[in-house]
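Structures for review follow.
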Structure I
Amino acid sequence: MGALDANGIYSYTETDLASPFSDLLNLLAGSTSDQVGALQSDVEGLLAQLLGRVLPYRVAAGKVTMGSAAWTPVTFPAGRFTQPPVVLVSPGSQGAYAAVKYAVTTTGFNGGVIVTNTGVLIASVFDWVAIQMTSTTAPGR
């Protein structure tokens, strides 16, 4: 009779009974399926460790040119976020400016650029990145 090899896969011999034939074939199929299932579980576990802790769950980014000195609504791609993401904004101009944001939701936020020493909103450009780290929370690792 055959036996499982070092990898857990059934190896036939000439003495294996071939009746019924399906039972004989299932010896190999069953042992192979068991090993593939174990490998799949190992791979999924490694991916969860590597990717789940390193890569964010969802990300979006963009550049906004403000048409006037007013808060500018930014809309995220439809359905991208399941939780309000962490939003980082940066002024597109050098100088004494700061990009700011408020009212962040799963669908967007309001952003603008202000002069840092006066707090006055100005027409300018700002870049933004929105990140959701897991399926249930925006911050995390």
Structure II
Amino acid sequence: MIQFQFALVADAGHIDSGSGKVSLIGEFSAIFAKALPASASMVVLSRWLADAADVKDREVPLEVELTGPDEKQITRSSKLPLSFEPPSEFVQVEGKRRATILLQVVNQSFPKHGDYAFRFYLDGEPNGSITFSVTPPPKKPQG
């Protein structure tokens, strides 16, 4: 069984290929948009944990879908290989392995204010999501 652990949205990120260390800059949950449509670039970090026997010697097809405030699909990735084997960022503890993926999203358009979500699908089945908002900038206090 493959279990979703978490996902984060950030301005930039990197996974070191030698050590598997993850570095993120500017994790956020909201994009402040003065005008619409808004455009933003970001990275999406996500991690799964699996029983070693379930993922040994195979890659699991991952698809990522972006949905808008109306929950309709804005875009969906092609199938990406999610590997639980070295040299990917990988740990095995008590028969479990983890896989981490960092996706780069460039100049994505957001047509209106509201909640958006990146939804993850493994082998075509829903397996985790991360939600963030596109909102007007906060008003500056007068005084």
Structure III
Amino acid sequence: MVPVYNKQNKPVQTYYASVNSLHSGYGDYLFSLPVDAAKGLDYLEEGIQQYPALKTDPVFLGNYLTAINKVKKKEAPVLVMQELKEFESKGNLTEASYIMLVQSYTRDKRKEKADNLATAIKNAFPDDVVMVNEFLPARYNLF
């Protein structure tokens, strides 16, 4: 995998998540590349070193937490919880941020926290979430 470089001669930010995706299974699906989740996590951590702000992107952080859960199974509960608390504590959460948090807490079997955040997202973004996730599926039997 060859990165695209920016003007500062660093790989562009999206490179790290893309390479992780290829190492975590998508490369196997597309090109029969061997799955190597640890190598994918290494790329994500390299991306964080190059661009610390990547941890503020809910999509990137969600991928990072998934990689931690796959690779660092013993340490994952503590590491993931630290990352989630740090992310949530920064405030000004977007709809995507809330969704990532709800998914992460649900995956980690923290139902009460996930439910509290689900309520918070409905209050913060009443037109978007309630309409898309509750009204439409119920109205049209989508799920």
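No lab work stands behind these numbers, since they all come straight from the coordinates. A quick note: this is a predicted structure, and the numbers were derived from the prediction, not measured. Cβ atoms are built from the backbone, for glycine too; each structure is taken alone.
At a glance:
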item	result
At a computed 13 (relative contact order in percent (Cα under 8 Å, 6 or more apart)), which of I, II, III	III
Structure responsible for 1.7, with distance in nm of label points 7 Å out along Cα→Cβ at positions 46 and 102 calculated and labels I, II, III on offer	II
For -9000 (helix-only ellipticity at 222 nm (-39500 (n - 2.57) for each DSSP H run of 4 or more, over all residues; to 500), calculated) the corresponding structure among I, II, III	I
Source structure (of I, II, III) for distance in nm of label points 7 Å out along Cα→Cβ at positions 6 and 70, computed value 2.5	III
Structure responsible for 59, 31, 22, with Cα extents along the principal axes in Å calculated and labels I, II, III on offer	II
